[in-house]
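In the part that follows, the structures are each spelled out as structure tokens.
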Structure I
Amino acid sequence: MNKADAMNKKKSTILITDSGLGGLSVFADIAGQLKEKAPFEKIKLVYFNAWPFPDKGYNHFPDMAARAIVFNNALEAMAKYTPDTLLIACNTLSVIYPFTRFADTAKNNAAKIDVTGIVDDGVQMIYEQMSQTPDSRVVIFGTPTTTGEGTHKKALIKMGIDPERIINQGCVDLAGKIERDPFGSEVSQMIATNTKQAAQKILPSRGKLFAALCCTHFGYCSDLFSSALTTHTHQEVSILNPNTRMAQPFKNSAAPQFLSPEIEMEIVSRVFWEKTRISAYEKLLNEVSPQTVSALKEYTWNEHLFQVT
């Protein structure tokens, strides 16, 4: 089922997945937008945390094949929710997705589940800004898996952007630190280190400088990225956050709108989230979607949500 068909249904299930709590910013954004009116009369929003182990994420697996096996298992578990739309609100998982068996199946059964990865949203967002300002440059901040594959950069080069205008900065363990303690001092220190390293790679120019936060966790710290990169480059920085772009199709839908739709939420996780961690994300999300915060407090912890070995 494509987005146009999904938007014209009276009832729809939208599943958002990420490896951790980062993608909840996309989930909350969509929920906040759909609260007043939506292209559906009834909506089920499911947030599926695909983080495999409490102390080990996808970047800790030895190679892409191992990552793909685990994420494929998670995708198979997601399919049991029979979503009309599946949003991979994680750059790392979006990079892994094409290597899964599930991706091949989805291609052959396009009418069943519409799958979208946030990398596509990020690439389009970056391209639009850079094509409008020909002398601009962009620093792509992401996890080692995201920047190591170079998916954003390859796509932008293919679209005509000069590779010298694109700087990749892989941020080791930063997503995990934000996941566990988004307000901790270690987070700001790691952002300062990574922005300094990125600044050293940037060729001198008077053009505009963009910072693309290509990890959903990084969006929670956009102000820290902006101020730190400004400090190290001595120029104004414009933040590009693909999280907001991923939610736009629901905001800008041309389908008939239903007022005050009925919204059901479910948040599930294979790993346990401590109350202190949930409280931290309550501060980050409550203004956007109080209903999301309520659902997070009542999330389902299921150690057997999907297989990892």
Structure II
Amino acid sequence: MFPYELKVVALPLITNFRGLNVREIALFEGPAGWSEFSPFIEYGSKESATWLKAALESATIQPPEKIRESIEINATLPNVKVAEVKNLLSKFPGCKIIKVKINDFKKDQELLAEVLNHIPDAKFRLDVNGQWGLDQAIENLKNYEETFNGKIDYVEQPCLELAELLQLRKKTQIKIAIDESIRKNSNQDYALLKEVADIAVIKWAPSGGITQALELIEKVDLPVVISSALESSIGISHGLSLAQSIPNLYGACGLGTGALFKSDITTMPLSISNGVIINRKVIPDLIDKFMVEPDRHTWWHNRINQIYQEGLM
């Protein structure tokens, strides 16, 4: 039986993100403070077990020594209508690096153009989530590069297959970042990743916690961006602890997604100010306001107990 009392909340989002308008999150408090377990609903027990390992570590072990205080943040722009861009950008005050969820150039170039209307000196990170094949990636990136010359910081996971990424890297001047390629190929020779990518995107929970993320970062041996998985301020605080402790941080991190919630689980959320977040302990004093219905609490409780009892972590 899971040893900590579970609190499950449902936090409404300001816009649809990853097909969600409400984010369910399980919270619990251990000797080192509050932690969260929030794998997406569709994830099975094996994949979710990695997230539970991370949550337990952060609830029971203090974070590593930090080498920096504040963390620069990139804005996160879901694939929205152009009319929504101005309001969403206002949630990320001072952020000059804009991560944009894109499908292809023809559909989404207007999103980038609209950002530049409001932040003329913005630079972009194009997040593709591995949707493109090689030919599609070459064509899309050629168009982005020509239209937004000097404005593209990197493209994140344009293709899923390492062989395609290797070929793509020879065809574009845009830097390539990888996320899924790291998490979905955990048994590989990580030295191969340096041949296909310039930057590694790491998330504390899907990596199995801060300790395991630090080991992974050392193995991958690429400049690193720490990102989030649409977490509350509790989860964000652990991502920030990871970002504060690594020497080879690439730049702005994707740890500002709390701005996409209508409300967080605390009256004092980790907020962006002048493009940065300063980390601190978070007390979730709004849990009662966002508690899920009993059937959803039971669902999460059963999910955790199954993982815990089967020793999948």
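Quick note: the coordinates plus some simple rules give every number you see, no bench work behind them. Note that the structure is predicted; figures quoted are calculated from it, not measured. Cβ atoms are built from the backbone, for glycine too; each structure is taken alone.
Structure data summary
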read-out	value
Parent structure of the calculated result 1.00, given that FRET efficiency 1/(1 + (r/R0)^6) of positions 74 and 226 (r between Cβ atoms, R0 = 30 Å, to 0.05) is the read-out and I, II the choices	II
Label whose coordinates, when distance in nm of label points 7 Å out along Cα→Cβ at positions 58 and 122 is calculated, return 1.0 (choices I, II)	I
Given 0.05 for FRET efficiency 1/(1 + (r/R0)^6) of positions 170 and 274 (r between Cβ atoms, R0 = 25 Å, to 0.05), calculated: source structure among I, II	II
Answer label among I, II for the case where helix-only ellipticity at 222 nm (-39500 (n - 2.57) for each DSSP H run of 4 or more, over all residues; to 500), calculated from the coordinates, equals -13500	I
Structure with the greatest value (metric mean count of other Cβ atoms within 10 Å over residues 202-209, set I, II)	II
